[in-house]
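Asker: In the part that follows, the structures are each spelled out as structure tokens.
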Structure I
């Protein structure tokens, strides 16, 4: 288990006490709220009691008026509309949302997802020309289009209006589309910039409903799709996203959509669905289609009303995901072997003609987890053109770093935490040197060891069912709203053993407190953690309710352990 630096959030006793009093919550929960930037009772109540009446007005998004008016005109004229999305979970979820809502109005619409290997990311001229020949007069993008100046110009020349729904950042002017719905526009006044493309699609159909009414599909019934995309795209679970995902997770848990119900079945999911369920079990299965086959399969799954068809598609995705896991494991092993022979510098940039383009993003994430440094993994084709994915560590802005290497790249785009690029093989070494130099300059100014952020230091007597209930009100947890982590110092280990697949099972007490059970998944024995039996320990954990043998107990889910008195 990799050693981590424990970073305790700074505490403000006066603010903590005030929040605790005004919201009638424990000082521990008040500390957790402060760690998320919450300083007033009104902000705290939004976090703990998020309701849909707190959503922002969709018409504050630039060009929203134009977008809904053009959709309504297309409906009235029975024009043929195409919803064109990216091949990841965000793109297919947004495309499915648009299709479900618009076809529920009686609109004439189709979906289009480009093939990752044959067409690549985003709008492409060939697809636009084919769609125009098929009679498409309105094209609505999801998760792409902000940088597609050439392709949108071609569409305009062919008589196709384009509405862009996208959340990718860009320094360039907006393209010549009829509407560009992007919260990162320089002129955007929308209060929240963290929506993914499915979240933006939800705002579009909500705006349409406000102005013109809805048909057979209520936008609120599509929040399961928004939750899938928001969690899988790792956008911050703050502000509106928390509200949308909270309700969306309820819909996913209930299995309201037969496609999601079938996907849960093949994944063996029977319990309530959390952000972790989406991120680690549903999301990878949906992404597998775009990585190895064609992501339109996912659109079919998410829009079908046939339970039989849904099961067939879900089983197909399950097989694709297993293939993806095998390919990913092989490439990750090869990459790690290469890095063991050549000690990695401040960043990792690897490329090969033998690697599968569909899994380079996952491999990059695996390298970040293992080596804790920005990582780029590139799949080169036979013509010497490489397409790669980048992932990063906390604090290092990928988009900015790639911007400083733009003269060496054919194309790039994305976010501070995840990005993609296209590069000629002949420029790979020069790019590697410059990118690693940027990372070295950054890492020289900050401490780059893995960190564990602790929200509050507590006594074991503070940990009870009431605290657990308060902390549960802060869900969903994920990017931008991590699961609360608490810490206790100076615990006596009453009993320790290893259970299951190297899970550490502890019984601990603090002074004369009750004895608490703790579980550290895949942590192994204390000796493997460098800890000595009989010595006091500090424990970082999340408290949870454990129902077993007919009784509820407080359990400490262990995140890290260290000898008391150690300062990392």
Structure II
């Protein structure tokens, strides 16, 4: 017994020693180098987003083998890019309310910003005005777009201001990421920020990616797809297109919000393309940009993230001279919808980094900044849509599948030249009018329009009241058509019935009480293709 106790003490002592050693490891960097790497990250965002902008969403589930035309002069277009101005809104929230401000203040800044939003950010804005706040504003119960790319493309600032401080990144991402995302949607922002954090001190792309993986749950689909890219790179070290085709065969249909179409805004698939560009780009600026862009899908956001990693690794001073000149030419130009330019964003990020380093026990001595490396745990595991797969769609114009009661009318939209009208939806504004739909599955999204004359309705599921919805949307003079008005998942397999009842009521800002319906998307529960598919070399 004494021997066993002694052994236990030795093991515990060793573990404590390792932990103390880990906690006492010191990171250090010069002030100039820290700022230069932050500048490299912001410059990489500007370069990458303009490099891929002309091809954004033009290549869905296919490789872009067309010519890519880009010159450093194109970098001027970055001042109009949402990849940059949305996250600068969050930095403006920090400036106004402080770094420790609650998530709802960041959501408020996003919701009241004067620019258009899409996907998960759009839903976060709608949720704010509907009284749904973080973390529920990003929760899949209230956000059909929970796994979308939004936080992934606007979390860069978190990584830029947290060099070597990954626990800070996880904590801040938990707060900000759940404004608009959940699960893999949040992990995208954590993973990318951790790449930047590691890139301040590491040049090896593989090691940087491993650090990113260590920040998110190993069992998450996001971690699984990144590990698949690493596996494919090892098997096809000189053929990224062969690797892309295998990856697409396994993961190409993972997008829940884009179900039934090749359109893919899913964070993890686009994140996989970033990793593919980094691995096959081998640290080369132009090669990384080209491969990441040619992977398709959200092909301006992805090279923007990939090039930002390269920018942090190299620092601004070691980027190609023509890229540096292109950024410097617009260095004082203010990004639209913000108070920031490239130069002031770099300065502000640097100052926030210093504050965070000092809060982490850091010290500044002369030109040298030093602080203890953080011990961290991966983010907690979340799964937005476990075993949810697309089954079928039913258009509102397949009248035999729907039961209409009351005064429902067809809504048509005109072509851009006004010469043609297309049937878009069915609508009613009369209190008590009903719409009923029966389906066989475990989940459904009722699609329709968020518009300036949208009204309210009650939704019943299998005869029981489920939730009221408000279809009004006219924020920043923007409307949205064919979006998810209401959804539910994880039902028992079998037949279910939903009923929508028009309330004849509206938001005080709305012009009418119209409720527009376009289609229903039906889902079923079964193992996803990514759970069972084997690559050709594994069979």
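Every number here is computed from the coordinates shown, using simple stated rules; none is lab data. Keep in mind it's a predicted model, so treat the numbers as computed, not measured. Cβ atoms are built from the backbone, for glycine too; each structure is taken alone.
Asker: If relative contact order in percent (Cα under 8 Å, 6 or more apart) comes out at 13 when worked out from the coordinates, which of I, II was used?
Answerer: I
Asker: Shifting gears a bit: Quick check on the output: 0.05 is FRET efficiency 1/(1 + (r/R0)^6) of positions 404 and 468 (r between Cβ atoms, R0 = 30 Å, to 0.05), derived from one of I, II. Which one produced it?
Answerer: Derived from the structure labelled I.
Asker: Another one. Work out distance in nm of label points 7 Å out along Cα→Cβ at positions 236 and 412 for each of structures I, II, then name the structure with the largest result.
Answerer: Greatest value across I, II: structure II.
Asker: Determine which structure produced the value 24.8, 78 for Rg and Dmax of the Cα atoms in Å, calculated from the coordinates; the candidates are I, II.
Answerer: Corresponding structure: I.
Asker: Hey, mean count of other Cβ atoms within 10 Å over residues 132-139 derived from one of I, II reads 17.4; which structure?
Answerer: Going label by label, the one that fits is I.
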